[in-house]
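Structures given as structure tokens follow.
Every read-out reported here was derived from the displayed coordinates using simple, explicitly stated rules and does not represent laboratory data. The shown structure was predicted, so the numbers you read here are calculated from the model rather than taken from an experiment. Cβ atoms are built from the backbone, for glycine too; each structure is taken alone.
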Structure I
Amino acid sequence: MLPALFPVRGVWLGAMVPKRWAKRAVTRNAIKRQIYHVSAEFESVLSERAHLVRLRAGFDRSQFVSATSDVLKAAVRAELQQLFVRAQSPRAAAPSP
């Protein structure tokens, strides 16, 4: 029998923000902070397993000039809230065939 990958039960969360979507480290770190902050709000409704949030598209630098602007934070937060609402639905939790 193989040892458990995650020996402690609970919700595990990882965040990936690739350099190609967010060139500056300050932007990547700001997005990761938003991921961890929003996920804490949804931790009680997420299933006990490892979850990975990965940025799959960039945020346009012409629209979001500052990496720590309130506009960028609001956009990231809104997208994350939609993602976590979708993740808590029973259909999203079912493994795909």
Structure II
Amino acid sequence: MGRKTANVILNTAFGQPTIAVDTHIFRVANRTRIAPGKTVLEVEKKLERFIPDEFKLDAHHWLILHGRYVCVARKPRCGACIIEDLCEYKQKTET
């Protein structure tokens, strides 16, 4: 079992305030600059420090959904993003 899966299980099944970083969260964290990093572990550690404890049970779900449906890899839907004004991603698109 990998780190991401372990964090999902700890968070979802046992209510532990962990952050499971997948490709979507990695992309969102780097594009928005809320937790930039070159590795998944680096992003995870920064998100753990950045996200307040009361939001950690849900934060990775919100970030995954945002990365899947709004901040998508090839053609981000910046016009539909609620944090577009805060985002530092330079190659913004409007779709």
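Where does the value 2, 15, 24, 25, 17, 10, 5, 1 come from, among I, II, when P(r) over Cα pairs in 5 Å bins from 0, in percent is the thing being computed? Walk me through the intermediate numbers first.
Values: I: 2, 12, 22, 21, 16, 12, 9, 4, 1, 1, 0; II: 2, 15, 24, 25, 17, 10, 5, 1.
Going through each structure in turn, the value belongs to II.
For relative contact order in percent (Cα under 8 Å, 6 or more apart), which of the structures I, II scores highest? Walk me through the numbers on the way to the answer.
Numbers: I: 34; II: 26.
Going through I, II one by one, relative contact order in percent (Cα under 8 Å, 6 or more apart) peaks for structure I.
Still on this model: Which of I, II yields 11.4 for mean count of other Cβ atoms within 10 Å over residues 43-50, as computed?
Values: I: 11.4; II: 17.4.
Label of the source structure: I.
Next up: Suppose you compute helix-only ellipticity at 222 nm (-39500 (n - 2.57) for each DSSP H run of 4 or more, over all residues; to 500) for every structure in I, II: which one lands on -15500?
Details: I: -13000; II: -15500.
Here the read-out was taken from II.
Still on this structure, please answer the following. If we compute distance in nm of label points 7 Å out along Cα→Cβ at positions 3 and 51 for structures I, II, which one ends up with the highest value?
Working: I: 2.7; II: 1.5.
Top value of distance in nm of label points 7 Å out along Cα→Cβ at positions 3 and 51, among I, II, belongs to structure I.
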